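Presented below are the structures under discussion, each in the form of structure tokens.
Quick note: the coordinates plus some simple rules give every number you see, no bench work behind them. Since the model is a prediction, treat every value here as computed from it, not as a measurement. Cβ atoms are built from the backbone, for glycine too; each structure is taken alone.
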Structure 1
Amino acid sequence: MRYYSKATGCTYLTGIHSEFPKDAVPISEYLYRTVIANPEPSMARSHDAQGLPILVETPLATRTRTRAQVEADRLLSYSIR
């Protein structure tokens, strides 16, 4: 059985880990695969009210930026203030 801890953001397996955090809750293999092991690139991990991992939309600031945006930031960082 697989468990997930909101406090550590890690998963734990029965038979592999001898101790679990106090907030560890059982999660399904499907939830593990879709949210933790292989999330959509535009999504970020969060938690629901029960402490289970869920996916939420990534804030705009952390989404993939265009080459022009990266170049503008690079030039700004070298500018004299």
Structure 2
Amino acid sequence: MLKIDGHDNAVIGTALVWANQTRTEVLVYDGATIVGNLIKQQGMTLDEAHEYIDFNIEGAYVGDETPIVLWKCDLDELE
């Protein structure tokens, strides 16, 4: 499985995805933890961290084992 370097503490599990007609296991990361890591380790602002994740992590396809970033939300906030 492919990893997002420097964010091992953000791994929350794995998921099975379909890739090329095969089930592939990929790592799942907590987006909020990655944001916190970037702010703490790289000195980014909140907006910079979100932009970095959007472009460099979520926007990067690195093959069938590309990790997933999960953004948790409170369903009560959606009502």
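Brief remarks on what is shown
- Calculated for structures 1, 2, volume of the Cα convex hull per residue in Å³ is largest in 1.
- A value of 1.4 for distance in nm of label points 7 Å out along Cα→Cβ at positions 4 and 36, calculated from one of 1, 2, originates in structure 2.
- Origin of the derived value 34 (relative contact order in percent (Cα under 8 Å, 6 or more apart); candidates 1, 2): 2
- When helix-only ellipticity at 222 nm (-39500 (n - 2.57) for each DSSP H run of 4 or more, over all residues; to 500) is computed for each of 1, 2, the one that comes out at -4500 is 1.
- Structures compared: 1, 2; top value of distance in nm of label points 7 Å out along Cα→Cβ at positions 20 and 52, i.e. the largest, recorded for 2.
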